[in-house]
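What follows are several structures.
Every read-out reported here was derived from the displayed coordinates using simple, explicitly stated rules and does not represent laboratory data. Everything quoted here is computed from the prediction, not taken from an experiment. Cβ atoms are built from the backbone, for glycine too; each structure is taken alone.
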Structure I
Amino acid sequence: MRLTALVLTLATACTVAADDALPAPRAQKGADADPKEAPKLRLPGEAGVSRLIPDVPFTDLAGKAGKLSDFKQSKLLVVAFTNTTCPLCKKYTPVLQRLEKEFAPKGVSFLFVNPTRGDKPDATTFAGRYAHDTDGTLTAALGATSTTEVFVLDAARTVQYRGAVSDQYGLGYALDAPRANYLATALNDLLADKRPVVQATTAPGCELAPDRAKAPAVALTYHARVERIVQANCAECHRKGGVGPFVLDTYDAVVANKGMIRKVVDKGTMPPWFAAPPKKGEHSPFANDRTLTEGDKRDLLAWLAGDLKKGDPADAPLPRKDESGWGLGKPDAVFQLPKPVAIKAEGTMPYQVVSVPTEFDEDKWVQALEVQPGAREVVHHVLVFALPKGQRIGGEAQGFFAAYVPGSTALVYPEGYAKKLPKGANLVFQLHYTPNGTATTDRTRIGLVFANTAPRYEVRVTGIANPAFTIPAGAENHRVNASIPYVPFDAHVLALFPHAHLRGKAARYELRAGGKTTTLLDVPHYDFNWQLQYRFAEPVPVPKGSVLTYTAWYDNSDKNPANPDATRPVRWGPQTADEMHLGYVEFVVAPGAPAGGLLNLRPGAAADFKFPKDGIVIPDQFKERFKRFDTNDDGKLDEKEFNALPEAVKAVVIGYVQRTAP
């Protein structure tokens, strides 16, 4: 995902209705409402990405009649909304002119649409066709809501990107240069047969109010509607070589499995997504929320329960390219399991742990990474840790570096953000395999793209863990929690990744800052079969001094059908029959933040803590911060110095000692 929300500054514009050339004030929600607005990430499904746009007729400014299918010979079509009165449209006009000139030789066509009746567009402004949509048909068909919004359609008129041109201009701000070139990046990705990293954003500009009644209806048939829903939401796993139990790449396959599809979609277990739904009227805060939109779910269930019309093959989407290649482009480095891992045909397998040396003689900054299984059909999930030579995977999250779950794609950070790969580190793969009836082998690999320079913002990962728990035999709802009691610097949380095993039941992350407690993530029904990350569209500010808490609930009773043995108490352990309490947190820190991560403290640690007789060695990265407490300047804290620490700092030190104890 693109994390531009951290660095977007915000430009001047107005609000106009589609039929009104005069600006209207932007609605305020209160006296404190911020008048500035930059592009924000949107969920692709909510934005209509992957839907079919009807073959709408139009007449361009030259008087020539046309329709969208006129561009079917082009690799891509950009439908760009603009007018001559909105200030932001004026600012983006030269940008669109440059993009048109840059991408036309690559097979990309542009159609410019002026949605403002009464406006006076100039046919010479752009080289491509320019339509004045005075009756609002084009605006309604695409559902455009802003005069600066752009849509990228493929040759089958399927929406592949929708949103802003870039983040250079917005409501109440202007930048000298863009930090995120959304449209250009999406076009380059699509021309390389890759799904755009960012598929949808908002587009600050002059607001439009399209008349939905003017939008031509899309037939509820397999080719026009259902095939696109399945392709966008199911095909990543339910394809040849995928982890899904059956393939859903044809009409016959979907019809043959209609009963099971209806069951899991109606129940909400597919597509897999386990975060609690947002409150009514609110949007999901997660950029990778896989929940079907209400419209997609309604139409899919109605078609499955109806006459199963196949429809016109001319309405079918383009087939998805084989995803065996790298989604992040050509990696700078690839590390693969040194020899194949044998996967048996039946039963279950314990976690496999394989270490792969990197042997770099300097730290590397990783801007993009992708874990790629060799046998997707049996790889349940993969965790990759970057650890110093000789260090094993610990009980907590030290060194967590990358992950793969079915359906995941490359993780690409925006310019200025990167994750450190320490020099000489080993990449330790922890692999979970699920035998499927056929013996096979796997050689999972990871591809890395390095940043050209050190980043402005460093991406770090830590874990909140309590390895000292015991889940009693037969316990149905056993609660375990731990916390980071004092965040030592300002940070922004990018993603959360709860982890448990077969007895995991529910999970929750909470942030306490400024006297207020906020739930960041609530997973009421945790499922070990889907090790999902929950990645925020808008990174969450975590001020210095905040408390982060991770709580998980476990079902060790015979009412849990996945429980291998309800008669024994369960403790921390690496295998599936053991259990873990571990909440990963991916975050970025501002420039100048001290080295190191966020230190975990288990409940009751302060009361149980016994001061080491030899004192506490101060880590090098903290020596400057602890200088005033180290009164004898020996690089250690004795008991007297420790007792003089502020309580919040003392808690962090206790957590550090517990984490590093042999």
Structure II
Amino acid sequence: MINITLPDGSVKEFEAGATAMDVAKSISEGLARNVISASFNGTKVETTTPLHEDGSLILFTFRDEEGKKAFWHSTSHVMADALQQLYPGIKLTIGPAIDNGFYYDIDFGDQKISENDFKKIEDKMLEIARGKHEFQLRSVTKAEALEFYKNENNPFKVELIENLTDGDITFCDHSNFTDLCRGGHIPNTGIIKAVKLLNIAGAYWRGDEKNPQLTRVYGVSFPKQKELKEYLELLEEAKRRDHRKLGKELSLFTFSQKVGQGLPLWLPKGAALRERLENFLKKAQKKAGYEMVVTPHIGQKELYVTSGHYAKYGEDSFQPISTPAEGEEFLLKPMNCPHHCEIYNNSPWSYRDLPKRYAEFGTVYRYEQSGELHGLSRVRGFTQDDAHIFCTPDQLDEEFKKVIDLTMYVFSSLGFENFTTQVSLRDPENPDKYIGKEENWEKAENAILSAVKDKGLNYIVETGEAAFYGPKLDFMVKDALGRSWQLGTIQVDYNLPERFDLTYKGSDNELHRPVMIHRAPFGSMERFVAILLEHTAGNFPLWLMPEQAIILSLSEKYENYSKKVLNLLENHEIRALTDHRSETMGKKIREAEVNKIPYMLIVGEQEENDGTVSVRKHGGEDLGTMTVEEFSKLVNEEISKTLKTFEV
């Protein structure tokens, strides 16, 4: 007999060889109908995998993230099966689940595939699914696996297998289809009731542009047709909210091939919006004791060799810039932290001087592959709202919690109320990914875990997601469409202070190492604006809007009164503009709506005589007639509801 521990702490006894599905059936038939995947002792297993030892079991349905991964990964097998039947001779590579669906990278050879073929592929997938074929995982030797794919003439799978260890290789079968796979499948194909192929893209084998180019087919699937319908409606809304589309409509930013891919150009409205975001954070930072610094856009290569960034980020950086001086090389700055370390090193410090908090809106550069660039959310040049805190080990806990408070203030002021946090730790199995001493890593990881517990944050722990120089706390924010984004990060670093030989004199008159906290509530200005645009659909919080009001004249003869109203609004620090063109009022209102201006102030003969404005809100709500002073009070009250004062 074996003892199975469930998530609620209860323990059930089963005969050795029982499966996750047997456990589900023992709880309820309803649960058994919905369980599609499982995890045993922290490792994903099939629902049909025999269990032979005591352990902890988690059962997943489609509502769980792990359940969705198993569902979508299984559907990628079904898609690969369908494609092999429709396009004989194609070569399969990999087909993982992703955040919203799945993809498969395929070498189609001389055969062509387009979105026009999606319907027949979907029909074939559903035909296979209706067969209710079981997914069966089986172990194979390395020799057997190599022979299978050599007979298939598939060099991609052969390459994958050559890098695997004999004894750890498994195939997954359903119907007459076989694929190299680690596991994590639903019980059978019949659970898949709705599929939709979404798009096709090019992808290099293993992400290396020197390798063959493959065709990546994206798709999504659901256990109910209704869920697919809801998802497609969500996709349509996401298209309407696409920051690239809104950025163009609202004249916020643009790109130029002559300037270069991934290098955004901020237009006047976008630059003003960005400046307001910066000033908002600067004001809070000043209260919190930060000092602003400015560092250059380049640095000597040796600076980044010392920091470790060249070894870890060298391949993703722009190539070194050689000067006329022999052996002198510079890099476009990939990170701000080495520069801030050198600012700290400019002066000797005592424990009485700490903490030192240096902040900078510093622009950095990374050479992203052209196929990975995406509007403002993935660029080659971006500005981080970076700050680095140098403190004593005794100050670390308090300083880390203060940064959490600042980050949460930023989120609440911008309408991001739904978030969780992720504690990202190092991967103990891959020590070469990181720099620094074991004891320092332990201290840094414990400091973060202690802070999130004390703050009562909703958090998860992810092993292997730490930065190369230290663990971090990431804020995972959900937007209006329920999508999760990583926004804001706080990192604890014992390693850079050692690499840069940073010191302070302690109360014992001896030199000690400070601890370094890296933090960026926005992350990068570019990506933050992209996410904020899509979250708000361009309807930013009132305090952030480029224009908060527009004065619409019924005709040109009220131009002077419009200007008088404009001056009064400016005196109340309300951003406004006038429109006294000889266009119809209907057209003026439509254009103001498209530009998402929060308030329209309509003025004509009656308003001029009474010294008032007729107020219409974005979206069509009529607020009636009021004086400019009354309108200004309304605006300021609305701003104060969202833009709270940062309390230290």
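Structures I, II were shown, and helix-only ellipticity at 222 nm (-39500 (n - 2.57) for each DSSP H run of 4 or more, over all residues; to 500) at -10500 was computed from II. Looking at Rg/Rh (Cα atoms, Kirkwood Rh) for structures I, II, the greatest value goes to II.
Can you spot which of I, II the value 16.6 was calculated from, given it is mean count of other Cβ atoms within 10 Å over residues 126-133?
Values: I: 19.9; II: 16.6.
Value 16.6 for mean count of other Cβ atoms within 10 Å over residues 126-133 corresponds to II out of I, II.
Using Kirkwood radius over Cα pairs in Å, for residues 118-277 alone as the calculated read-out, with 18.9 as its value, let me know the right label among I, II. Don't jump to the answer; show the numbers that get you there.
Details: I: 18.9; II: 20.1.
The value was obtained from structure I.
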